[in-house]
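K.L.:
Heads up, there are several structures right after this.
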Structure P
Amino acid sequence: MNAAVWQMPLKNQPELVLAGLAVHGCKRAIEEYQLPGLWCLHLYRYHGTISIDGREFAIMPGGAGITPPNARIVYHYQGESRHIFAHFRLQAGGDQVAVPVMQDLGEAFDGLMRALEEAAGWLPAQPRRASVRLWDVLWQLAGQPMAEHPPHQRQHPALSRAVREIELQLSQTLSIPAIAQRAEVSHNHLTRLFRAQFGVTVEGYIRQRRVERALHLLAHTTLTIKTIAAEVGLPDLHFFNKTIRAACGLSPRAYRERRGDL
């Protein structure tokens, strides 16, 4: 690593673990966390600063930032701050590719934002497709085209729109009728699509994704439990604790401690 880039092994397809829209800075101007074993990509629409293992970088609207596994990350926000993120693993081996720690994307920002939003929407049902889309984004950030192309997989367009909406708004209050309206189908038809693809109702899918994201954040970050609860749209700590216990038989704290011992 030099003063402004990470050397990243991009020869092999990354494994996208979690992606979505995060909202920060509403209650706390400073947040600190780590991602053991995981890289993280952020696309920003706000001003702020980020410290990575003590090295400070400016955050600017229209920028992209990458943090490496296990780094101590400290964010300084200036009011409500929204960014889309991707947590991912990279396989060791192959040539190392230089990717800037922070960069201004200029006119490429909106296209990369849409690509990462698509990856977030595809991840639950089509994880390989989502990972390949992330792979393409990473190569573009490195300033090089990717040799391979995402595999062609078909999914009902209304289902794709609904899943993308849910993944990007998981931290917010979600209205099923509003999701159906944006997906341009009736509530009942959307429920049939979700049952056919995932085996659950739309409500059940949202609950499942909130639990899965919460367990990921508990296991792979050092965010506080209160922050994680808000991140997954369950800010009531009592209800959050009850939901996690029902899903895995452990309290959030116990789950985190057990995962830390593995």
Structure Q
Amino acid sequence: MELTVDASHLGTPESTWSSSGRIEALGPLELGRPRRVVVVAAHPDDEVLGAGGLIERVLDLGSIVEVIAVTDGEASHPYSAVTETMDLRSVRASESRIALRRLGWESPQVTRLCIPDGKVAEHLPYLSCVLAACLGPGDLCVAPWLRDGHADHDACGSAAVKVSDEVGASLLAFLVWAWHWADPEGADVPWARCRRLDLTRHQVARKRWATSAFESQIRPLGSAPEDAPVLPAPLLRRFWRDYEVYVDDRSGP
């Protein structure tokens, strides 16, 4: 799938999602009280955009949480001249930690793998090895859905499915780019296996505050078209909802 995101390609409007009735029809996510949660982020911000509310919830439950930062997101602006004079890797890693602290996580545990942005599929053995060492029976893995629509997300999702099954961990897959290309009435998303995690007003507010930490992605880096935000406001609003949706692989095939 070719994913095009810019001011002229804003994807499925939020009004289409909100008026479809699709989300209201989903069953609630029964999260339980997982002892340990490993969140897989293809890029710094995916963990908050896709699963920030869940992270808040499991932290409040007292679960042990770890984020696996697979790439540092250094290729977010591939044609920008501004990035030649800045350490975008460090900037994005710092933004992620700020965002996680805004979710109420005082000392985020983040493991950076430094796999090249855009090339996760070429490093699947390494990623799988790391996940196998992190996950065990009864743990909860939270990762991008394996058909989310971005090559790195899909590769992370595939690795998470494989390793979780091998080690006996459970898996919840979150959506990020699927909200951009999917149709509420379409069959591309496995709606029968999707569950809705409702968030409190306080959780929504904290998540929205957390997303504002990703300044390199939500604000222009400069004046050139190549410096435009990766997440313009209409896209960012998808992640300010009072719910999150997960493909629940604990509920069967």
Structure R
Amino acid sequence: MDDILLRADEGAVAVLVLNQPAKLNALSTPMLHALSAQLDAVAADPALRVLVIRAEGKAFCAGHDLKEIQSAREASDGGAQAFATLFALCATVMQKIAALPKPVIAEVQGIATAAGCQLAATCDMVVAADHARFGVNGVNIGLFCSTPIVALSRKIPQSAAFELAATGEFLSAARAQTLGLVNRVASPEALHAETMALAQKLAQKLPAALSIGKAAFAAQSGQTLPQAYAAAGAAMVENLLDAGTNEGITAFLEKRPPNWQ
């Protein structure tokens, strides 16, 4: 695999590292393809229970590669097909993260802008450095962040998401935590340790429970109350029928740790 994306797993936690700091870890076509392939690999590996996405350099991810976008304008259609292909590929990657049957944590050490903010918001949880900033600020260069706002508006209030996209302003890590985009804030020095502590805590849970629960959480969101309870109830039944859940409940009743090996 090209070294623009690295794997640095820690036990049962898969760690993907965006590794193109000179380009602010932009979501170029090669980066998106690399992410797509690694998401498939992580999904297929039963030994991996949690995924962390982090980055090298001062930026977590500054969005799409604008030089790549501008070069596509040289095509006879002005870039229309290339743009459509790029956004379809990005949407596929984001949906793979959402559908991954394992929790995904974004470790944000710097700016996360435009599609980079989309990437962070698509993850199940975000741990951010206290100086990190988040924005969907394409409007500042004349491009409203319509695709990034899909993920962002599902994490924070819609009025706040629209304001960010319309003004191009940044959120501090503290404000992002208040709005619900960020779960935990840490100093830069403690960021990775804080992220891994959360990841390791998740890795100790029954994988089937987290997999079923993540899917159920997504399925009930946005549904009517009866539809949400129907989806959640079906997930509870599926979860209870798992052998590991039987062991977990039995262990609790017998006042011993569950044997999930």
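K.L.:
Using mean projected area of the Cα convex hull in nm² for the comparison, can you identify which of P, Q, R gives the largest number? Please list the in-between numbers first.
P.N.:
On the way: P: 14.2; Q: 12.6; R: 15.6.
Evaluating mean projected area of the Cα convex hull in nm² on every structure, the highest lands on R.
K.L.:
One of P, Q, R was used to compute helix-only ellipticity at 222 nm (-39500 (n - 2.57) for each DSSP H run of 4 or more, over all residues; to 500), and the answer was -10000. Which one was it? Working shown, then result.
P.N.:
Numbers: P: -13000; Q: -10000; R: -15000.
This figure was derived from Q.
K.L.:
Among the shown structures P, Q, R, from which was the value 15.4, 46 of Rg and Dmax of the Cα atoms in Å, for residues 102-229 alone calculated?
P.N.:
Values: P: 16.1, 45; Q: 16.8, 50; R: 15.4, 46.
The structure behind it is R.
K.L.:
Quick check on the output: 2.7 is distance in nm of label points 7 Å out along Cα→Cβ at positions 38 and 222, derived from one of P, Q, R. Which one produced it? Intermediate values should be presented prior to the final figure.
P.N.:
Details: P: 1.6; Q: 4.0; R: 2.7.
Corresponding structure: R.
K.L.:
For which of P, Q, R does relative contact order in percent (Cα under 8 Å, 6 or more apart), calculated from the coordinates, equal 27? Walk me through the intermediate numbers first.
P.N.:
Values: P: 20; Q: 27; R: 15.
Source structure for this number: Q.
Every read-out reported here was derived from the displayed coordinates using simple, explicitly stated rules and does not represent laboratory data. Since we're looking at a predicted model, the values are computed, not measured. Cβ atoms are built from the backbone, for glycine too; each structure is taken alone.
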